[in-house]
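Below are structures written as structure tokens.
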Structure I
Amino acid sequence: MLPILFRLTFESLGSQLLLYAVALGVVGYIAWNGWRGAQGPVTEQGTRAPAPRPEQVQRAAFYGVGGAVLAYFGLLYALPASAFPGGKGEGIPVHTYGVLLATGFFCAVTVAARLARQEWRKVEWVDGKGFVDTEGPRRREQVLDLGFWVLVGGLVGSRVLFILVNWKDYAKDLSSVFSLGGGLVFYGGLIGAAIAAYAFARVNGMEFLRLADLAIPTVSLGQALGRLGCFSAGCCWGGPAGSHTHLAVRFPGSGVVKDVFGHLTGTGSTAYSSQAMDGRYVIEATGEILQQAAPGAVRISEWVSHHGTTLPVYPTQLFESLGQVILFASLLFLRRYRRFHGEIFSLWLMGYAVLRSTVELFRGDTERGTLHGLLSDAAPSLAHWVPLEAWYNISTSQFISLCMFSFGATLLYQRTRRLGGEASLGPTPSPA
């Protein structure tokens, strides 16, 4: 568990100039990628003509503006006020969570782009070049472009759902909605990314279900690495496991956490921060949580403050990471035998819903939102009917999982039934 790998600071003039140079280089690289990604019209021979200069300039400017906005916020956060107006001087902490999340996203987009090239492979004879794949490379570039919009949609969606789940806290100060602090929710990111992908597919003439079949397994690949990031940061933690299990882990507090160089970071795990304020009671041997004091029980906040770590809890992040790897490998294998577009997408919706709902049974972070919490905010008079520790007090993610499983099952049923109807009227369609 290593929340922060190391922290880059920019106190000297040389380091500040270097950071400015890096920021300028990143903006230039992003703009250049926009320039070279511009594509011209398809010729009669099936190849693409060079992109018109106005199209290249427009695309480069669009990408460059986006890169400049990111660079501005990065400099604002990292540099002191003496080097950048309004600078916070926080430096650049390299969080393990961010590194693993970025790595997961990069791997997912790379694999999806490769699958897209195979999916739309179209070999044709082109005079002077012989047999050339005229469609695959173009679709590969489109999926790489899609990665940017999915990233934006995912970040917006995950942030919006986090705010909705924790609206009671944000309602006290609406300006905090726009703060850089706070958390993200995977299901919100998934919904936001799906909306962005659907819009992108419509604009670019791609069948959404066909695109979803090749892209959705890579979501599990990215999430497998992302959950390892959650484990390093101590978020999305499990409930108390009790001293009887060997699967339990303890997340450290700020006085214990060190970086890769052995320096104290002063940043504790999210799990520790939460349990340090938890006024409930727990029986340490069994992990049973009680709302009131009882023989053999100790207050959670007092226990963690004394030990400097959390109670022994289930490593739910590792549970889900392993499940996502299995889901990714299974669906990648099943793509060879799919019968229609949307089949892999449906299976993923159902498979992940089961995985997430199962993992949620071991979760211990009440901040993620539960039915009890929703009723407490919307209808306080009904909240007592769903006690916090009741088995039927399902989490927000479990509720979304139920909806997602139902949608996936319905889509699979409808597409299978349609395939059966088509098969009875003619020859069996070849695999997509």
Structure II
Amino acid sequence: MGAIQALRGTQDILPTEIGYWQQIEATARDIFAKAVYQEIRPPIIEQTELFERGIGEATDVVGKEMYTFRDRGDRSISLRPEMTAGVVRAFIQHSLGAGVHRLWYTGPVFRYERPGAGRQRQFYQVGVENIGTQDPRADVEVIALATQLLQDLGLKSLKLDLNSVGQGEDRQRYREALVSFLSPYKSELDKDSQDRLDRNPLRILDSKDKRTQEIVGDAPSLLEYLGDESRQHFDRVQQLLGDLSINYHLNPCLVRGLDYYTHTAFEIKAESLGNEATVCGGGRYDGLVAELGGKETPAVGWAIGMERLVLLLQQLGEEKPPKLDFYLVSRGDRATAQALVLAQKLRYFGFSVELDLSGAAFGKQFKRADRSNAMACLVIGDAEAENQTVNLKWMATQKQEAIAQSQLLTMTDTLKKQMKH
């Protein structure tokens, strides 16, 4: 029998690349903490009805891409295809209540679609949800957080696309106008767009088919169908983005792929990924809480695909190797036993220590120490074990000194200062 392989559309995140993931997560945690966003972790599996009601049965996500199965209790269960519906379900179930709730999350989501660069069937998202206010400042706050995260990671050549999808009445008027405009061209639309003409015509606006894009280019603009309230909200969002010097591009064809969006919709694209691939997408969804059984509660948020961020960071080539303070070399029964104890004590005092476990000759261990990028190498042989000493070698200067093991543990503050310089 052959070796078992990972399923198509899934990938192992190996130690050689985990640094990029940890860099994104650490940067996000720091930014979110400063904005007082609290982490929430909804489950990976949910009742299928949650996504049918929340996302919309007519969407591609629910209709074509969900992993759905019946469990032993004959209940329809789905792996989450996105995180917002689960966060809102938790918000309702646990009665988080009035006021503004600033939440963030990270974790895997699942969609059955063709795998590609930065696109997997199990992929990871990081995102935020601001629940409890209609204030346009909340829209701009979450956009500013996404912008800051991407900038702090060192990413450039980013473009913010902005639109308003209005409210239910606005969209209904526009839907009728759009269907009226597109119907004479039905035979010229791509097959997916032909199917969407009756079910979800707004999704035709973001078709990637060249001929469909040409037709849509002459279609009426959604912005022309906004009511006074929607127009005022959108104008305020644009004004506040200008106040923060966040550049944006109005894109009347931007509708996002899920049914729950209202008012502001936005995407941040990365030109370096080709065809301006979307890195971050989000918007306002004032009707979702009520749709899922809660009280009328406005909300706005976004999600970022981690895999695409990792690709961008790899293009920058700026991953920093893990910091290592000491590489500990030893040989001989007493020496190796003392090395283990010393390594653990140094870790307790806050140092990172790699203990060579090979038992190889000193020469081979020293070569590994040279490749480790450690600040210093610690050596315990037979003589050091007998005298309870350790040989300390600074890798940058090659300076060496023999000191008592007990003394090494009492001079931790001095060592930390030296390692900073």
Percent of Cα pairs over 16 Å apart, for residues 29-84 alone was computed and gave 55; which structure, I, II, did it come from?
I
21.4 is what came out when Kirkwood radius over Cα pairs in Å, for residues 77-308 alone was calculated for one structure; which of I, II is it?
I
Identity of the structure behind -11000 (criterion: helix-only ellipticity at 222 nm (-39500 (n - 2.57) for each DSSP H run of 4 or more, over all residues; to 500), calculated), options I, II:
II
Assign the value 49, calculated as percent of Cα pairs over 17 Å apart, for residues 277-316 alone, to the correct structure from I, II.
II
From the coordinates of one of I, II, FRET efficiency 1/(1 + (r/R0)^6) of positions 333 and 365 (r between Cβ atoms, R0 = 25 Å, to 0.05) came out at 0.95; that one is structure II
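Just so you know, all these numbers are worked out from the coordinates, no wet-lab data involved. Note that the structure is a prediction, hence the values are computed from the model and not measured. Cβ atoms are built from the backbone, for glycine too; each structure is taken alone.
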